[in-house]
1. Could you figure out which one of P, Q the value 2.4 for distance in nm of label points 7 Å out along Cα→Cβ at positions 104 and 176 was computed from?
2. Between structures P, Q, where is distance in nm of label points 7 Å out along Cα→Cβ at positions 216 and 248 highest?
3. Here percent of Cα pairs over 12 Å apart, for residues 96-135 alone was calculated and came to 68; which of the structures P, Q was it taken from?
4. State the single structure among P, Q that was used to calculate FRET efficiency 1/(1 + (r/R0)^6) of positions 264 and 376 (r between Cβ atoms, R0 = 25 Å, to 0.05), giving 0.90.
5. For which of the structures P, Q does the calculation of distance in nm of label points 7 Å out along Cα→Cβ at positions 168 and 304 return 2.0?
6. Mean projected area of the Cα convex hull in nm², for residues 88-199 alone was computed and gave 11.6; which structure, P, Q, did it come from?
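Since every read-out is calculated from the coordinates, none of them should be taken as a lab result. Source: prediction; values computed, not measured. Cβ atoms are built from the backbone, for glycine too; each structure is taken alone.
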Structure P
Amino acid sequence: MLRVAVVGSGPAGSSAAETLAKAGIETYLFERKLDNAKPCGGAIPLCMVSEFDLPPEIIDRRVRKMKMISPSNIEVDINLDNQEEYIGMCRREVLDGFMRNRAAKLGANLINGTVYQLDIPNNSTDPYVLHYADHSNGEAKGIMKTLKVDVVIGADGANSRIAKAIDAGDYNYAIAFQERIRLPEDKMTYYNDLAEMYVGKDVSPDFYAWVFPKYDHVAVGTGTMKVNKAIIKDLQAGIRTRAARKLEGGQIIKVEAHPIPEHPRPRRVVGRVALVGDAAGTVTKSSGEGIYFAAKSARMCAETIIETSNAGQRIPTEDDLKLYLKRWDKKYGMTYLVLDLLQRVFYRSDASREAFVEMCSDKDVQRLTFDSYLYKTVVPANPLIQMKITAKTLGSLLRGHALAP
């Protein structure tokens, strides 16, 4: 029977482990910190709630109102009129814990351990050997152990040790920095079902800043490819200044930072090792969304392993695993290209950011954006609406002199 190790138990790793365990495949799920909370905005699209059977109690807030705020503080309200539709706001420790525990309940062997080394066999049938520290005794140092498996899924994030072991190549990455701030009750009421996105070189030269509501606090953060502590400190001060009035009386309860991949790794499958989620580089440009795509990439990878191994009866090959990449790129390749283009056009200057926010005031643009975000289907708009959106985009850019080199 096929043995698969999944390293990392965020939404990607847990999704892969759950899919494999359900199919009766011997699955080992590694997590070094069972209380780990990755710093991120924590927004999930509506389709993820249904597709991954997420219970209502893990969603802190159902956001139906968005404010886009331009460099000159022009505010555009984007509201979801349909009460059934919302963007889910989660704390990662709650979401990740739920998905991890569910995978374990369904039969994945959860190991509280840090994987340090992966021995790679020199043929297509011998096992991979994982060397790891088992922390189940409660000690940080742990007890060194080994495990032999036939297939490895690297779901261990942007600093993936599995990616390094298979020489998957590097990628550029951004840094997400955020402060969790507990607000006085009246201030928290304002953010009840509202999230804010700020653009401007004062809050991010190449991305955006956010105020996202959580259970009993707001997450206030910024993302940038300028990986420099002093710059990030200045940008965080920028978002704190821009949102100062709304954050008055707030108390910082946690400060966190994390790398975010900017594009896929050069190699995402090598031998019988596949990378998924942040380890593979599945975060989108422009929106910086990663949770749904991490879970989805991992599920597609696990489904491909089940299919090509005949439900665990044979050892899949590198070509078998690469089928997952072909399917992934076919399904989402265009989404990544479009969002990359949007980021290049709209985040290049404050003039283009003003144009971007102005464009977001159009109801057709809003509906198309929400449909593609909430349901992950780039709905082909009516050709007249498409022409109108294109004309409006160009008009906004020209008015803001945003097309100047």
Structure Q
Amino acid sequence: MRGTKITATVAGFVLAAVALAGCSGSGSADPSTSAGGDPIKVVVLGGIGGKGILADNATTSVTAAKASVNAINEKGGILGRKVEIQVIDDTGDPTVAVTKLREAVSGSSKPDIVLNSGPSTITEAMLPIVTQNKILSFDIGPTATSGDPKKSPYNFDLSASVPDYLGSFVDELKNRSVKKVAILHGSSAYGELFGQMSSAAFTKAGMTVTGDEGYDVAALDMTPQLAALQQGNPDVLVLDAYGAPLGYVLQGIQKLGWNVPIMGNTSVAATGLISTPPPTGVLGTDAVKNLTMQVYTSTKYDANATAVNDAVQQMLKAGDIKSSLILAYNYDSMFLVKAAAEKAGKFDTAAIAQALIDPAVQKSAGTAILSLYGFTAAAHSPHVQPSDFLFISPGPLVDGQFH
């Protein structure tokens, strides 16, 4: 990794002298309406104490959150208030996440903003708590309802919605003149949603779905599902797999001797296995010779992408970048909050949530991982165009970007 690692100082929570209206959504006096109020407190959940790729991805996500806070503090904070961040290690376990988040929320210094580092099971566990307590939150592991403001009015997905991902897939499949598609997806909340919606999207686009199989993410062998899909003789296998399951899927394909083009979604691109050479990874091996994977344009290095390159430098100062920038959505979080708070004129949960759906606010935020989030009153999920995605072959990662 390039750059010098500088250990970030993570400020502890400070007991607030005055309860913040932004935490409760009430209309009581709020010191945030003037500069120099109490620090804005951010909690970021991440499985940094987990194992393998899950820990690497969480570390990158947490680093992005720290870098976001640092970058905004360098710009004067939010409405003149300093932003402080606390890292909670949830070990990637929803039960741990719930326990520790409840402790933070019930304490004397309740957070103003909660971020997470995925996966979607953590989002599912987190949302009831932040919604009940009227806390502004951002997640990078969407669920079927996490972007629904009727269910979670103060939560915003930072990862694009499944329809956006699939719009990119449909465009790419058409460009490749694909007629027959097979789908393999995991049993996570995101995987199930991807499987359901991809089948409908491909069919609507005039393609034939020759098979749609799901697998248990705790399984060690996906060969039966792959064998069933192979029988349909598809032109392409569309794959959802994250972490260890990706390795088992690739092993199964080799075991079957199945020479089929594979199009992996962003979960595949977020798994370090494909960007790491043997013996710990599969980069440069026959296992990935037929694989292309979906990434954001920001995840592929471009010397002219100033905002992205600035984000990378901030992250290198804040901590480790152990996986691709597709795990760095949290870098954009404080930029969004700052722009929304300035629009609202105060730090108030409901007012900021309302301001975040303003296209002018989103444009002025100056986000880097996604250039425009496209939140609306109907959906607190990004609305990303196919042009914001690329399909690339696996390659080495340098500071979170594929080269």
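1. Label of the originating structure: P.
2. Sorting by distance in nm of label points 7 Å out along Cα→Cβ at positions 216 and 248 in descending order puts P first.
3. Details: P: 68; Q: 56.
Of the structures listed, the value fits P.
4. Structure P accounts for this read-out.
5. Of the structures listed, the value fits Q.
6. On the way: P: 11.6; Q: 7.7.
Here the read-out was taken from P.
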